[in-house]
Structure P
Amino acid sequence: MCPLSVEIVLAMVFSGAGGKTAKQLSLAAHLPNDHEEVVEMFSELIPQLESSDKYTFESANKIYVQNTYKIQKQYNDIVVNKFKSEIESIDFVSHNAASNMNEWVEKKTHNKITNLINQDDLDEDSRLMILNAMYFKGEWIKGFKESNTEPKPFFLNSTHYIDTDMMSNKGSYKYYEDTELKAKFLEIPYKGNDVSMIIALPDKPEDINTLENNMDIVLKPKFQHLVNINIRIPKFEVKESIKFKKILQSLGAVLPFEDGANFNAMLSAESPEQLKIAEIVQKAVIEVDEKGTVAAASSAAQMQNWRAAKILPDTYFYADHPFIFFLKHKTLGVTFIGRYSAPKGIIQTGKYEAPVDPEFENLKVQIPTDI
């Protein structure tokens, strides 16, 4: 998922809410309960979602409102000028409503996300739909050689695996071992040094749930050194669709989705009745290969500023079982989060064993025994 783009959408909706509806949204989204403060906060953040000459980073949000409703000019100006977003009137029950929304998403994500909305998701009770799209494309500072990519086992658990293409590399990376979580952390930077991918790898395949239950710690790894390390990670693609209505309701934001919702700051007086949110939808796609990453849903310090540690040759990071990954921007924070659990392929039986660095094994063989 892409937490940043969801925060932007919720802030946009909050700006049009009032009373208890606004309060519930602010609590669920951890926003200040002050409209002007929220608008200014995000108007300063959004311009940072820009591409550089080293990578492509784009964000887009859109509100679709039933065409029998009229949006207040003041709210329209806030959404367009402060949130750099769009509002469009639409007939939700028309046969091409979903296709129109999907075309917008496809365009904003460079055709990486398709069929976000089904026509079945829309009906005569639909009044408001919020979509967000975020796209990132970056190349690794140190790319992986395609000639080093080869099939290797990826373990689903301790007894079953699927062969998949694993990329290999060796170099200096930020690396950290958390003994309490029983996990290893690796940071792989993209060109420009603004964005990096961080992988949280549990020591054992079954321990992935421990990481998921401690995401507040996982998202703040305590990197201290650059280490010389052999890494192996799979080429992978992750696609995920999320509907946030039930999630937000579980966090206490119930009114925004009910008939009693207060979006009076969003609607003009001539609108026929009160407005409520039908759904907030996000679909994320992450692609990782030898050159870098393409992420659609929608930080690293300069490497030379880190102290290099003296590391034994057996330091390795083999992501050959389920792991958590996230993209982190040096000023925006976490922009994408995902879990890679399994590649496509035939499940085979085999016993998982912690991998041993081949170079370290060769070194041990070469040590004279008569000393």
Structure Q
Amino acid sequence: MNSMKRYALALICCAATAAMTTRPAQAEADLDVGSKAPSLDIAHYYEEGDAKVTDFKKGNVYVVEFWATWCPPCVASMPHLAELQQKYRGDNVQIVSISDEDEETVSAKLKEPYPGKEETFAVVTSPYTLTSDPDGSSHKDYMQAAGQNGIPAAFIVGKSGIVEWIGHPMEMDEPLAKVINDSWDRDAFKLEREQQKQFEETLQQFAMLAGRGKIEEAGKILEEQIASAPNEEFKSNWINIRHQFRLLTGTAVEEDFDHYRGQLKELKGNPPALLNFAMQLYGIGQNGGDLGPLVGDITSALKAESETAEVAEQKAACFEVMARYFAMEEDYKSAVDAQKKALELAEGASSAQKRRLQLLLDELQSKLEGGSDEAPVEE
């Protein structure tokens, strides 16, 4: 198996992991759901009225969240944290947000205007408890101990001082509400985390085998995981990986082609999504995969979309992608015709965009006249 195909197989695994979860990969954890929450020893609080938290008061609920001034997703989460604190202020809930940066860095950030708002960061974050802990003790006790490798990350500490949930703060609305009203199923969530960890470990094993060209062994893992998946979500994800794996290894059957045809039908009337889908499969074809009859299905779908799309740039993009597919099949006459149409429709595009389209047309024209037989590489 060539190195490009191995690389493409590795990308399948990365994409599958991203599709399955937005949680950062978990290392071995000393702190997990069900553990007693460590006490806090935070150096700096930025609102005078904020109650300082050391030990967790029985009967209260806390959110311990980790952030940084340089982290765009952390900044994006701030209004939501403020909203949650306001919503549950009467329910003995306190959100404590901790950065490991120094006091000067955080103080300077709080004076800046919050993006898209007239208020400063200080005003936006004032409903909840914003802090910093430069010695990193809180980060060590929570983030490192729980094997969390990315921020923002939130820990919900329940009424008995136990960690009830760990995850992205934008995803904690439901678990927080259930922890507050005593309907949260901690054991079920812990099992879900264990299943996710098992999925990631098995995916790494599959990627290693596929990357070494051990196709039969990698395929066996896929079949075993599909048969033993703990729920429909995991099963569906393994099946999707198998579809891509078969395309890349030239072992696709009608079942796989029908899967992608079904996706094409769902994308009808959505040009951006169709173009993205088409380019993903084009990438598989470029890396040695065998798309079989899907080439015709995709070019037909693109042609139909080009006739109904309302935006000229989307019409042009449909013809450009069609040109790439025709070239992949060495039908350079059709490829050149499609690319000429793309350039014609891109009349209002930027000069850089037009130049890129022209370069592809020149490349296709050269191949039509007897140049290289390789399909054009996406730029």
Structure R
Amino acid sequence: MHTQLNQLALLLWANFGLVAATHSKSQLTLDDSPLSGFQTQFDRSPWGLSTYANVPYFSCWSEREDRTYDIAILGAPFDTGTTGRPGARFGPRGIRTGSSRIYARAAWNVYTGVNVFKSGAVIADCGDVYMTFLDNTIALKQLEQAHKLVAARQPSNNSLSPVPRVIVLGGDHTTTLPALRAAHKKWGKLSVIHFDAHIDTWEPNAIGTGISDYASVNHGTFLHIAHEEGLITNTSIHAGIRAPLAHPVKDIENDQRCGFEFITARDLDRIGVSGVVEQLKSRVGDSNVYISVDIDVLDPAFAPATGTAEPGGWTTRELLAILDGLAGLKVVGADVVEVAPAYDNVGETTGVAAAEIVQSLLYLMLESPLGHSE
């Protein structure tokens, strides 16, 4: 028996040696293999530093950064202005993860007929802005300063815009206020197209409870504050509204004073995508436009990962069709906010949807070159 086991062991070793020898002769090592296309493979892969849609990372806050760009992607990791579930400070990471499926070499859109990454614009991911978690006032000033630093740079293609434009990855919706402040300094008064389940024009005493000026600036009051500061026109509009109101007459009157009309989520059933697009375009006209997309404009079935989800929202397909229909507007800035990845499903549905929305916003910026600033 012992002799038979020894013979079996010798046979196995012999076979292993034969397989190893054959393998070493037939398969080239990395050092021996041709490297043509190797760099291209890495350029197209989601490995390495995580950026939106694998676009190049630029050190946008450094004076040593001498590369130019036309559209900057900024992360705003902030959620201490939320009244619902926290977690949107991780939204920039979630959106970038959701965008890892997007490659510049294969991003031609079957609906628009455009590859936004091959349209003559340099798109840069500037990473996340440092925003302290301990003082909201300071954090929002830090974000505004980041916007100003981007606006102070020369663009790569000045036929698109005299300054680089910004798309913000939020962050809770409070982060739109610094963006509006910075955009107003460059472009003048703005019309806001606000995709959201909520109106976000509440008086600070209503949402901030009136306890302090600090508490009054939050994701439900920022549009009211923007109006009070003279940042926005009286030709702004909400789309996708469906959240309940505590004081309907007062809230709607205040919303109108802030310069807004609104399209409810169910209006889409009556007038369709084309009707929504027509109403949005008619409202803002030829003014400079800022587009803000709260991910909760989508139904929770399509975007569960958000702080204040509201049933009865739009589908991802409907929202993307509406956004693409806005081509021709003078879009000077945009954001996608309120993505809170901790509440997403295993398929990361919300992050993927948010990443696709960003791609539509890029399309709108590229389809409407801004030859001059106000």
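Just so you know, all these numbers are worked out from the coordinates, no wet-lab data involved. Because the structure is predicted, anything quoted here is derived from the model rather than measured. Cβ atoms are built from the backbone, for glycine too; each structure is taken alone.
A few points about this structure:
- Label whose coordinates, when mean count of other Cβ atoms within 10 Å over residues 74-81 is calculated, return 18.8 (choices P, Q, R): Q
- When P(r) over Cα pairs in 20 Å bins from 0, in percent is computed across structures P, Q, R, the figure 24, 40, 33, 4 traces back to Q.
- Each of P, Q, R could give helix-only ellipticity at 222 nm (-39500 (n - 2.57) for each DSSP H run of 4 or more, over all residues; to 500), but the derived value -17500 comes from Q.
- Structure with the greatest value (metric distance in nm of label points 7 Å out along Cα→Cβ at positions 66 and 98, set P, Q, R): R
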